[in-house]
Structure I
């Protein structure tokens with residue numbers, strides 16, 4: 001883990017805050033399927049490792065859950081070999097994500113993932129009460145109260161509850177992802193734009209009405225494929241247009257004082273830095289993707305101005321209250337948040353020069 005030690009140390013040096021993910025739903029980097037395989041191979045486990053037939057056994061098998069808890073404890077209590085600071089005490093870490101994009105085909109209405117989050121979020125908080133925690137959801141609705149399954153891509157279940165899971169103890173903020181071109185494969189640009197508007201508006205409304213927590217778009221992107229013989233420039237222009245649409249929606253919501261307060265695009269790479277193997281069709285490569293960099297940088301500066309306004313407002317409120325207001329708490333009267341989330345590009349722009 002010395003590589004991660006270095007990343008955290010560099011993030012702190014450059015003023016970047018990290019949301020660190022603790023495992024993956026998918027097979028990349030091992031994911032939940034690897035945990036199941038380890039349990040199958042654990043000869044000391046006995047009956048606890050029997051009848052493991054699916055990667056979704058990750059969510060309810062007692063042995064596998066103990067593996068995950070051991071992993072969480074090991075990561076959070078690790079002392080950085082570069083800085084000498086334990087991860088759970090490091091201010092460069094903004095928060096923890098329990099899993100990247102949890103889904104569960106074995107129990108599609110969301111109850112299994114719900115129970116897993118309700119167990120794991122409080123467990124993490126017993127080790128690290130200082131950092132924020134989120135589940136890592138994409139925003140798919142399930143079968144619980146206040147859920148809107150009809151808004152899901154193709155109107156089907158994906159094994160999660162957006163509202164109920166984000167209400168779990170230990171979950172500090174809500175998340176959604178935005179990939180309308182992939183989620184609605186074969187649909188038209190107008191259909192994707194309509195989905196984007198409905199998806200965003202619904203989650204902002206549900207977060208405001210039922211969660212009273214911040215909402216982040218923790219992943220968004222548009223795949224760089226070339227349609228109908230067009231050139232790569234046209235595909236890049238479509239991608240940049242999508243970035244602008246998402247960031248405009250985030251800024252508009254944040255400027256109104258609502259729960260949607262920031263986003264993080266997928267994914268940033270640097271040219272000529274050994275990152276070619278990480279290109280997956282969503283990459284924004286610096287410095288060659290100058291237009292995308294400009295869009296994100298402009299948005300970051302606008303969000304920074306909102307942060308300054310929030311800080312000034314928080315200062316005024318502190319002078320008129322007997323107790324200071326908790327950072328990130330919801331004011332039911334105005335819907336004001338005392339912090340904003342600034343996108344990654346502003347923090348790292350010094351690494352490759354002015355945009």
Structure II
């Protein structure tokens with residue numbers, strides 16, 4: 001999904017006429033390329049407006065949208081304001097900063113973090129306040145046109161330091177913390193399984209995704225971790241996922257294959273489902289000894305899976321609330337498939 005640019009060309013020429021000496025030609029000045037990616041998962045920030053030097057640059061930018069690499073004037077301060085959607089001016093901004101881009105550079109500006117309360121802290125106590133971070137060594141094309149160059153940005157506030165590993169066991173990124181990016185890896189076009197594992201416990205798989213890079217020869221792309229490892233502790237924000245931002249601004253979701261890394265094991269130490277019957281919400285109480293991602297499925301009496309979801313289960317007692325607002329009345333089995341444990345309970349939906 002690409003950003004909606006309402007006044008981009010006007011902005012460029014405003015920079016030339018307002019920020020630069022009178023009478024100078026735009027072509028005489030150095031430029032830089034910049035791509036902006038909205039990766040702030042705070043539910044209050046799912047849609048924002050972006051102003052450059054007080055002029056609306058992108059209107060109603062949605063979470064997980066990106067711009068293409070655009071040309072801006074280099075070596076001059078650029079004031080950036082982030083305002084709520086449908087704002088009237090940069091005076092409505094909830095965040096403001098000023099950046100100066102070096103001539104000839106290619107930059108990615110990543111929006112990350114939260115502004116509200118009720119969010120889990122970062123496991124390494126990193127600051128998770130909303131910010132714009134500039135990566136000034138970005139690429140939009142691969143050095144070798146027969147390859148794909150892939151970078152990785154850790155943008156999930158409540159996810160610990162990660163290793164990024166392929167299905168073949170190759171480590172693409174080692175020990176990357178929140179709001180940091182890696183170096184570019186040169187890959188052959190093709191399909192890859194990508195696993196996110198905890199640096200502290202390599203057996204703890206936090207996410208598993210498939211990336212089809214077969215059509216991206218000659219491109220350099222940014223894969224970014226997005227959302228929350230545990231949405232229930234983060235105002236029910238979007239769940240952890242991987243997305244790839246392409247140079248033209250298209251953002252592609254990587255397919256979640258977490259079910260493929262689950263091991264069938266013994267039952268959870270404790271599994272309760274209540275109330276019985278349930279109306280709009282079912283509460284699961286799960287005692288777990290192996291932290292990791294888990295799938296939750298409601299299975300009706302015909303064997304059909306409805307309302308599937310993915311959650312993170314920590315060690316110890318977990319309380320998981322399952323939204324039933326779109327689930328029809330009837331009897332269901334609740335299946336929870338964890339990393340090394342699994343369990344089944346029965347529930348009834350009655351509205």
Calculated from one of I, II, percent of Cα pairs over 15 Å apart, for residues 196-291 alone reads 75, and the structure in question is II
Mean count of other Cβ atoms within 10 Å over residues 132-139, calculated, reads 16.8; among I, II the input was structure II
Compare distance in nm of label points 7 Å out along Cα→Cβ at positions 44 and 268 across structures I, II and report the one with the greatest value. I
Assign the value 1.8, calculated as distance in nm of label points 7 Å out along Cα→Cβ at positions 140 and 252, to the correct structure from I, II. II
If distance in nm of label points 7 Å out along Cα→Cβ at positions 68 and 284 comes out at 3.1 when worked out from the coordinates, which of I, II was used? I
I, II: which one has mean count of other Cβ atoms within 10 Å over residues 148-155, as calculated, at 14.8? I
Value -13000, calculated as helix-only ellipticity at 222 nm (-39500 (n - 2.57) for each DSSP H run of 4 or more, over all residues; to 500) from one of I, II, is from structure I
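Each reported figure results from applying straightforward, stated rules to the coordinates on display, with no laboratory input. As the structure is a computational prediction, the values presented were derived from the model and not from experiment. Cβ atoms are built from the backbone, for glycine too; each structure is taken alone.
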